[in-house]
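No value in this document is a laboratory result; all are computed from the given coordinates. The model shown is predicted, which means the values in this text are computed figures rather than measured ones. Cβ atoms are built from the backbone, for glycine too; each structure is taken alone.
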Structure 1
Amino acid sequence: MNAKHSYGRRQLLALAAVIFLSPALRLFPAGPARVLGRAAWISPLAAAPLLLLYGWFLFKLMAARREGEGLADLSLRILGEKPGRAVLCLFSVWLLLYAGFVLRSGADRFITTIYPLSAPPFFTLCMGAAALVGALGSCRSLVRVAKLVLPIVLGVIVLILFFSLFGVDKSNLLPVTRQDLAPVPLLQGSLSVADVISVALYLTCFLAGPMPKKEDRLPSFLLWLGLICLLLTAVSVAVVGSFGAELTARLTRPFFSLVRNLVFFSSLGRIEALVVALWVFPDFLLVSLLLFAAQYCLRLAAGYRPSYQAQRRLDFSGGRWTIWLCGAAAILCGLLIARDPASLSFWSETLIPLLNLSFAFLLLPLLWAAGRLRKRL
């Protein structure tokens with residue numbers, strides 16, 4: 001990759017951290033609270049071994065790529081022309097479906113928290129158009145935006161967690177008994193954590209980042225996973241400790257409910273609107289990355305040789321018209337799916353997590369196994 005358009009390992013991890021926040025604070029810790037009760041705050045720690053193993057697996061998979069390759073290029077090289085193109089089309093369908101869902105859930109967040117009299121199509125169209133502009137540029141632009149946004153978003157989260165500690169009731173968290181940590185509920189809670197973290201990890205693999213430095217990339221990668229698990233643990237302690245497991249399990253967005261009830265120094269007004277607006281950046285980066293990866297897979301499957309470098313946004317050569325097609329498909333998907341709250345809950349809590357876990361823990365390992373059998377890894 002041209003040095004002008006390259007980016008480092010830390011920048012990729014910053015992008016992963018930002019896009020992780022979009023699904024994490026939508027689902028967490030309500031999902032684990034439904035199955036683990038007051039022990040929900042333990043689920044990120046229980047998921048850590050599985051995530052560390054998955055991080056090691058992704059490192060080994062991506063270490064086999066060549067200079068300038070991302071996950072899409074590697075998949076095509078491993079599987080060959082015909083099966084490789086079929087898998088790339090499957091990748092694109094999943095990425096666009098997920099992009100449409102993120103647009104729809106982001107619109108719902110604005111409606112339920114700030115604009116209760118609004119309709120989802122307006123926010124879906126606006127966010128989709130903004131993400132399309134991001135996908136038309138180079139992936140380095142997305143990485144650099146993530147590096148700028150990450151300190152701000154993490155600073156807001158840390159500030160909220162700090163002030164929420166004053167409202168934590170220890171009886172909502174302790175004691176944790178053996179019955180609270182039954183194997184099946186603990187596994188379900190761990191999979192909820194694995195769902196929101198794994199999607200951030202493998203999506204960044206679609207970008208052609210720097211070749212790994214064998215002596216330091218894996219430890220830093222695993223350190224990132226450990227810090228993310230600690231962040232989820234802190235969020236769980238704050239939310240479950242403030243609301244209790246029963247109420248947390250019933251809340252649609254527990255973290256934003258925590259923000260709604262938070263008043264600084266009894267003098268400042270609620271900052272919920274500011275925090276919700278700030279979450280536009282994780283949604284924007286996530287949908288832009290999904291569109292970029294989807295169009296890249298489609299162009300590669302069609303026989304083009306797409307580039308990760310910056311090009312003019314109105315340049316339609318080399319199959320770049322597929323970017324506009326993918327943007328329209330994602331927006332249309334966001335407009336058509338989950339037309340009512342019950343349907344949106346099904347998509348958010350069941351369908352999307354199931355598809356994501358299948359992609360991360362079934363399809364990608366099968367790709368790795370095929371590479372080993374064909375001796376291309």
Structure 2
Amino acid sequence: MKGIYIHIPFCKKKCNYCHFVSKTDLTLMDEYIDALANEILLYQDEMKDIKTIYIGGGTPSLLSCEMVEKITANLNLSEVKEFTIEVNPESVTMDKLLCYKKLGINRISMGVQTTDERQLKMLGRLHSFDDVKEKYRMIRDAGFDNINLDLIYALPSQKKEDLLKDINKFSILNPEHISTYSLMYEEDTILNRMKESGKILPVSDEVDREYFYIIESELKNNGYHRYEISNFSKKGYESKHNLMYWSADEYIGLGLSAHGYLNGERYANESVMGKYLEKIKEGERPVSDVEKIGFDEEKFEYIMLNLRKTEGFSIEEFKERFDIDFLMEYEMEIEKMVEYGALVVEMGRVYLTDYGFDVSNQVYGEFLR
């Protein structure tokens with residue numbers, strides 16, 4: 001199984017918390033899409049066994065239908081099971097949604113973040129929750145039956161009742177999938193500068209953890225199950241693209257600053273637009289960094305990524321992939337983490353307990369050699 005990630009780095013406005021590579025100058029969109037279409041051609045030999053495609057950003061819904069058509073024209077969609085595009089409420093339209101359906105896109109991920117109007121402004125979002133409800137209905141009317149909504153929690157000065165309102169309003173919309181994110185204060189973001197200047201007050205780590213427990217409990221009561229550290233879905237609607245990442249499968253990263261993992265190598269594309277475009281013009285893959293993954297590192301990454309999933313991983317599959325008996329290779333580490341109450345080994349699988357998820361970084365560290 002293999003996936004494709006396609007990065008669209010354009011936004012009308014950069015959100016106050018965003019640290020991803022994005023551009024508010026939209027004049028380069030046409031040239032960028034042409035370059036992206038050409039980059040896809042440079043990976044035709046690797047375009048086999050593609051099961052998932054994810055167009056993320058940035059704001060992919062800023063693109064015209066013609067631009068999305070140009071991107072998908074050279075993709076083989078015959079074996080694709082899940083094809084997601086990210087949208088924002090202020091830029092998605094019915095015409096674009098119908099275009100997505102026609103092109104084979106079958107999953108929509110909408111950036112909502114919160115239902116609180118004051119917090120939306122603080123985050124620098126351009127929509128209201130009324131916009132969300134309107135566009136959500138539009139997505140359903142366009143025929144999409146697989147929708148993800150993003151929820152950010154642990155917002156500055158957020159109270160428990162505020163969080164419960166968010167969860168309730170998300171649940172009433174009844175999407176198939178909800179991705180949750182604890183608000184991070186990344187360097188070189190407006191939000192971090194607001195924190196440093198005392199304009200906003202972050203919640204404590206204890207409150208952050210409490211809020212996640214609330215989210216998990218409330219979503220469970222509303223028919224969602226946690227299948228990965230921070231992702232929830234209705235049964236059968238787990239994101240195949242997410243699971244591809246967490247299963248340590250290969251994926252092709254396309255576009256400005258995109259990352260990929262192929263043939264035992266991790267690579268990153270150019271993050272400077274001029275360099276990216278120039279390499280494409282010269283017929284080169286726009287790669288800036290390549291890292292060969294050694295055997296020990298590959299084993300560690302497999303363990304770490306798979307333990308993000310609530311079902312963990314199969315001991316037999318580990319044996320098939322690495323020709324190593326996991327229980328013998330990591331006997332001391334397993335015994336320690338099981339006694340610690342963080343790890344479970346049963347029915348041929350290894351997975352984290354609820355407590356293990358809370359201390360997951362510590363668990364991962366035990367398997368690092």
From the coordinates of one of 1, 2, relative contact order in percent (Cα under 8 Å, 6 or more apart) came out at 15; that one is structure 2
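For mean count of other Cβ atoms within 10 Å over residues 40-47, which of 1, 2 scores largest?
Top value of mean count of other Cβ atoms within 10 Å over residues 40-47, among 1, 2, belongs to structure 1.
When Rg and Dmax of the Cα atoms in Å is computed for each of 1, 2, which one produces 21.0, 58?
Structure of origin is 2.
Consider the structures 1, 2: one of them gives 1.00 for FRET efficiency 1/(1 + (r/R0)^6) of positions 32 and 72 (r between Cβ atoms, R0 = 35 Å, to 0.05) as calculated from the coordinates. Say which.
Answer by label: 2.
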Matching 18.6 (mean count of other Cβ atoms within 10 Å over residues 96-103, computed) against labels 1, 2 points to structure 2
One of 1, 2 was used to calculate helix-only ellipticity at 222 nm (-39500 (n - 2.57) for each DSSP H run of 4 or more, over all residues; to 500), yielding -11500; that structure is 2
The value 33, 30, 12 for Cα extents along the principal axes in Å, for residues 240-287 alone, derived from one of 1, 2, belongs to structure 1
Value 11.5, calculated as mean count of other Cβ atoms within 10 Å over residues 176-183 from one of 1, 2, is from structure 1
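Taking distance in nm of label points 7 Å out along Cα→Cβ at positions 64 and 256 as the criterion, which structure among 1, 2 has the greatest value?
1
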